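Please treat every number below as a calculation from the coordinates, not as lab data. Given the structure is predicted, the values throughout are model-derived calculations rather than measurements. Cβ atoms are built from the backbone, for glycine too; each structure is taken alone.
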Structure P
Amino acid sequence: MAAYEEGLRRFHESLAQARPAGFISSATYRTGGGYSDWYLVENSAALDPLNEAAVAGRIRPVHDAVAHVATDFAGKLYMLVAGQPEGQAFETRFSKPAGTSYRDLYGRLEPWTMLDGVSLWRRMMVLGPPPEFCLLSPTELDLPAEMKPEVLSRELL
C-alpha cells in the first residue's frame, strides 16, 4: 500500500502543477479501510479539463500507475452547501430523512454547519451511490439516527 499511496501523492502533485482550467486542489484521504479522493473545482465546467489533464502528457504515467492498482471505483459529484472546503479529520455521510425538504434539512443542520471547520456537501444530479450528503468536520459529529449517519475518520495522504 505504501507504493500505491506514494503514487496517489505524486498524481495530486502533478495535477497541481498542471493547473487545468477551473482546478483548485485535490487530495486523497485514507478512510476506514478505503480511500476517498477529493477534487475541488470552481464549477462543474472544470470537470472536462480536469479529466483530460489527469490522463495527458507527463501526468498519464503517474495516473496509470495508481489506476492499475485501484479497485471498486465509485464517484460522487458534490456541491458545497455551507462552510469552507478544508481538509477535516472526519467525513460523516448521511441521508435526508424522507419527507424532509432541503430547506428544512439545512435548518436542522445549522447547529453543526455553524461550527468552525465544518462544511456541508450535497451530491448533485444523483451521480454516485447514496447517501446524498456529507459533512466534513474536525471532530466526530452525532447526527440524528433517522439520517443514517456513517462516520469515517480520514487521514490526508
Structure Q
Amino acid sequence: MNSAQLLEERVVFGRDIPADVNACLQEAVACADDFERARALFYQARDMQPDQLEVYIALYKFCFYRGHLAEAEQVALDALMQSAKRGGFTADWQQLENDSTDWSLHGGAARIYLYSLKALAFIRLRLGQQESARQVLAKLQQLDQHDLVGGSVIVTLADAI
C-alpha cells in the first residue's frame, strides 16, 4: 500500500485486508451517517471475506455505537465463532481454558477472540445483563491474565454499576 492510498483511507482496519474488502469498509465509514447504507456495506465486506476478522470488529463497533445493541451482540458472537474456527479452538467461551491456545500472542485469531469477548461483556453490560457480562469478564480475566486486551477497564465499569 503506498502513501497516497493511506491518505485516502479514513480508517485503517488492519493488515492484509484485501483491497476490495477495504474499499467496501472505507465506503461504509464515508457514509456512516446513513445507517442503513453503511450497515449494508459492512455486511457486504463481511460476505466478501467471511474469515476477515477485522470486519467483524468494525461491524460490531458500528452497531454498538449506533445503539443497535442486540445486533452488535450477535456480530460479536459471530466474531468469536470465526476467530475460534481460524484459531482451532472451541468458540464456546465457557469451555475454554488457559491451554486451549496461546492467548499471549500479539496478533491473530486468539487476540481477536479475546478482544471480541471483551466487547461481548461490554455489550451485555449495556443491555442490562450484568450477571452474564460478569461471567464473560471472569473468563476473559482467566484467559488474558496479563490484561493484554484491557478487560480490566470493563471490569471497573461493571463494578461501578
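Miscellaneous remarks
- Here mean count of other Cβ atoms within 10 Å over residues 54-61 is compared for structures P, Q. The highest value is that of Q.
- Each of P, Q could give Rg/Rh (Cα atoms, Kirkwood Rh), for residues 14-61 alone, but the derived value 0.92 comes from Q.
- Source structure (of P, Q) for relative contact order in percent (Cα under 8 Å, 6 or more apart), computed value 27: P
- If distance in nm of label points 7 Å out along Cα→Cβ at positions 22 and 118 is computed and equals 2.4, the structure in P, Q: Q
- Entry that produces -21000 once helix-only ellipticity at 222 nm (-39500 (n - 2.57) for each DSSP H run of 4 or more, over all residues; to 500) is calculated, selected from P, Q: Q
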